[in-house]
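Below you'll find the structures, each written out as structure tokens.
Just so you know, all these numbers are worked out from the coordinates, no wet-lab data involved. Since the structure is predicted, the reported quantities are computational estimates derived from the model, not experimental observations. Cβ atoms are built from the backbone, for glycine too; each structure is taken alone.
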Structure I
């Protein structure tokens, strides 16, 4: 298994993986953004292929086994003084996520981490999380942060095993998105200083 920085050519895999990590929320949002007759997956691929924005290949690292992408992590630093959430342009569903992200200034924010089902159990997720930890340390950040659904027991177990602690929660805004969760949970892992 190897890790490498993602490239534009990884956009299709990145779209699938961020949707997997987001429990279908990304696809739901892409469907809302799609024009009549437009494929929501194409919206996701276009967003992954952007040169800027949180969900961009430039903020992603992929894990490969036998030259095949099996997992990915999207992450970036949260500013020491995060931008306030602009309620006029931020979709309602994303407001609680942005609010929680802003509660973790000076951290490396793991926006998403996912592994395709056929590669689970190989340690891919743990390796990607260690990559994020190294990145945070290289940048001199105080720690790492992530947001997870309160009902995603497997992911929460992994994060707790990696020394992440729950620090805040916000109710989910679902609209028509189907998910058993009630809250988004912010977890932070402090790095030795």
Structure II
């Protein structure tokens, strides 16, 4: 049963991290200059995620479901993502032709895109909380292994994406580079608008 549980953690964790979102867009944008960007984004993600896992472990899952909290994070987080997306689009030419980078690093990008995502909190308040409850049934070791394996799934996926993009980016024309940065920016803006709309409508 413990092996089956660990397999379910891997499958569910990967299904979550592999969905395109702000974290994915940040990784793609930052990987142009640095092949380790995915790993750094994952580390930034962990700064928010690991403490959250422990909060849920100690019974704070219901707090994450508070309507007021979801509205605040949805509006504030959405606005931040829209700003980041617009900045990414504005800076695309300088990043491609002059080798410049965004004003924040991959690590900070991972922290920001995780902290402002209300659906990240909702996932942990529902699916994630259920997995934590199951892990507790196997004792402290079950909880620790769950936490480590879940984060390693994030780390492996984002690191892999980063390495692939960095190794292939020299094959793309400048027009393709700019288009990719524009797409990442639009993805951030789109999620920002969606986050705001979902909590105020």
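For which of the structures I, II does the calculation of Rg and Dmax of the Cα atoms in Å return 15.9, 52? Value 15.9, 52 for Rg and Dmax of the Cα atoms in Å corresponds to I out of I, II. Have a look at I, II and say which one yields -26000 for helix-only ellipticity at 222 nm (-39500 (n - 2.57) for each DSSP H run of 4 or more, over all residues; to 500), as calculated. Answer for the origin of the read-out: II. One of I, II was used to compute FRET efficiency 1/(1 + (r/R0)^6) of positions 6 and 182 (r between Cβ atoms, R0 = 35 Å, to 0.05), and the answer was 0.60. Which one was it? Only structure I yields this read-out.
In this comparison of I, II, the computed figure 46 for relative contact order in percent (Cα under 8 Å, 6 or more apart) is attributed to II.
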